[in-house]
1. One of P, Q was used to compute helix-only ellipticity at 222 nm (-39500 (n - 2.57) for each DSSP H run of 4 or more, over all residues; to 500), and the result was -10000. Which label is that?
2. I have 2.6 for distance in nm of label points 7 Å out along Cα→Cβ at positions 7 and 31, calculated from one of the structures P, Q. Which structure is it?
3. Taking 9.9 as the value of mean count of other Cβ atoms within 10 Å over residues 15-22 derived from one of the structures shown (P, Q), identify that structure.
4. Rank structures P, Q by relative contact order in percent (Cα under 8 Å, 6 or more apart) and report only the one at the top, that is, the highest.
5. The value 6.4 for distance in nm of label points 7 Å out along Cα→Cβ at positions 39 and 103 was derived from one model only; which of P, Q is it?
6. If Cα extents along the principal axes in Å is computed to be 109, 66, 21, which of P, Q is the source?
Structure P
Amino acid sequence: MATVRTANAYWEGPLLSGAGKVSLDSSGLGTFDVTWAARTEPPTDKTSPEELIAAAHSTCYSMALSHALAQAGTPPERLDTRADVTFQPGEGITGSHITVRGRVPGMSEADFVAAAEAAKVGCPVSKALTGTTITLDAALAS
């Protein structure tokens, strides 16, 4: 059965000097301020579409990798996943770089990297980002 998740954006003013808010309506977790500057300048107390995509990508990827590892008989104790989404003004989102460190008892480094690569391709958010470059740095945690 399909599920639908909802967010709502409200914007006032022109792109460069305007501001808005995005609310996570399905979960009710909160409302967050957004601005153009939050997309193009060092991080502030406001979010951006790219940060929200990075959150979605890192979470979805962790779920996909965890599921694949468990199905292979080697469930992870822990996965620490970071996604860095790149926004280039005038071009848009150009890529997402995933860094994952996993603690997976009984798994070799090579097998972990292979599973991580497969999860990169199979993750639904990765599929939604088709047309961008997705790179991966995967290793077992030391």
Structure Q
Amino acid sequence: MELQKMEQLIDKYFDGNTSKEEEKLLHQYFKSNQVAANLEVYRGMFAYFSESKKEAYLVNVSLDEVPKNGVLGKLKSWYSLAALLVVALGVTFFMQQNSSQLAQEEKEAIIAYEKTKEALDYISQQFNESSQQLAYITEFGTSANKIFK
């Protein structure tokens, strides 16, 4: 196999666009001893895939052994009901906690807005007072220019 073709096949494999035949080619390539050095990192992955295909779950589970009516059936329905109740209570608790946190964050945001507004009002007031004093300096400068000219 040429290196460029194998690199293209690996790209297609990771994109999910390979056929069964192309995947077989990849598995055969990585089982061989002629794997290129830059593709060596994929050898373990393909070896794992090959081994995992051989695994099987050998225990048979028969659903006929479980009685549909009787104590076990009633107990199963109670478990379902209890699980539903626990989930409903959990969702309700979460929603209440979430809404109280949002309300607290909203209050904190309003307080921060008010404090920022007060600070900007103070800065604006100080700036206005300073600009009035600058008007006197400007008037003094024009008067001095008239005198010295």
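A short reminder: the numbers here are calculations on the coordinates, not readings from a lab. These figures come from a predicted structure and were not determined experimentally. Cβ atoms are built from the backbone, for glycine too; each structure is taken alone.
1. Source structure for this number: P.
2. Computed on structure Q.
3. Details: P: 13.2; Q: 9.9.
Source structure for this number: Q.
4. Largest calculated value belongs to P.
5. Q
6. Answer for the origin of the read-out: Q.
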